[in-house]
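What follows is a group of structures, each given as structure tokens.
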Structure 1
């Protein structure tokens with residue numbers, strides 16, 4: 001789940017950096033700034049990236065939450081679908 005989210009996030013950042021002509025700062029603001037810039041550039045998919053982040057946080061940081069294999073596989077499929085959508089729209 002972590003890598004599905006991070007892969008989607010990094011692909012998004014590369015695409016947005018090309019469009020905006022600058023990379024996002026590699027500090028505590030990185031995740032939020034990529035998500036907010038995505039929402040500005042392409043309203044809609046930003047919530048999908050935020051959902052992937054939530055799944056990642058649940059899997060990595062909420063030790064009381066059981067994550068099933070099916071949930072993991074669904075997250076990977078969701079990330080792949082998100083990546084395809086963003087790649088088609090952010091060229």
Structure 2
């Protein structure tokens with residue numbers, strides 16, 4: 001994730017994008033789209049591991065813990081689908 005962020009910052013410093021059309025064209029490039037997809041997959045995985053560990057440590061009743069884990073999983077899955085839909089729509 002850090003490599004991605006550094007590359008994006010360097011890219012923005014070297015070739016600043018002025019308008020929405022330039023941003024959209026940049027993100028629609030297949031390599032950038034793939035990089036964004038991998039970044040968000042890593043980010044959502046990182047969120048899952050962190051939130052899961054917190055819930056396993058602090059949510060003591062098993063029913064509450066399982067319900068919270070299911071809610072977190074559904075929320076992260078929803079975010080992942082949303083990002084995937086946005087990235088696919090850029091390619092069309």
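Couple of notes before you dig in:
- semi-axes √(5λ) of the Cα gyration tensor in Å from the coordinates reads 34, 15, 9; which among 1, 2: 2
- Highest-scoring label, criterion being relative contact order in percent (Cα under 8 Å, 6 or more apart), among 1, 2: 1
- Test item: helix-only ellipticity at 222 nm (-39500 (n - 2.57) for each DSSP H run of 4 or more, over all residues; to 500) calculated as -25500, pick one of 1, 2: 1
Readers should treat all values here as calculations from the given coordinates under stated rules, not as data from a laboratory. Every value quoted in this text rests on a predicted model; they were computed, and no experiment measured them.
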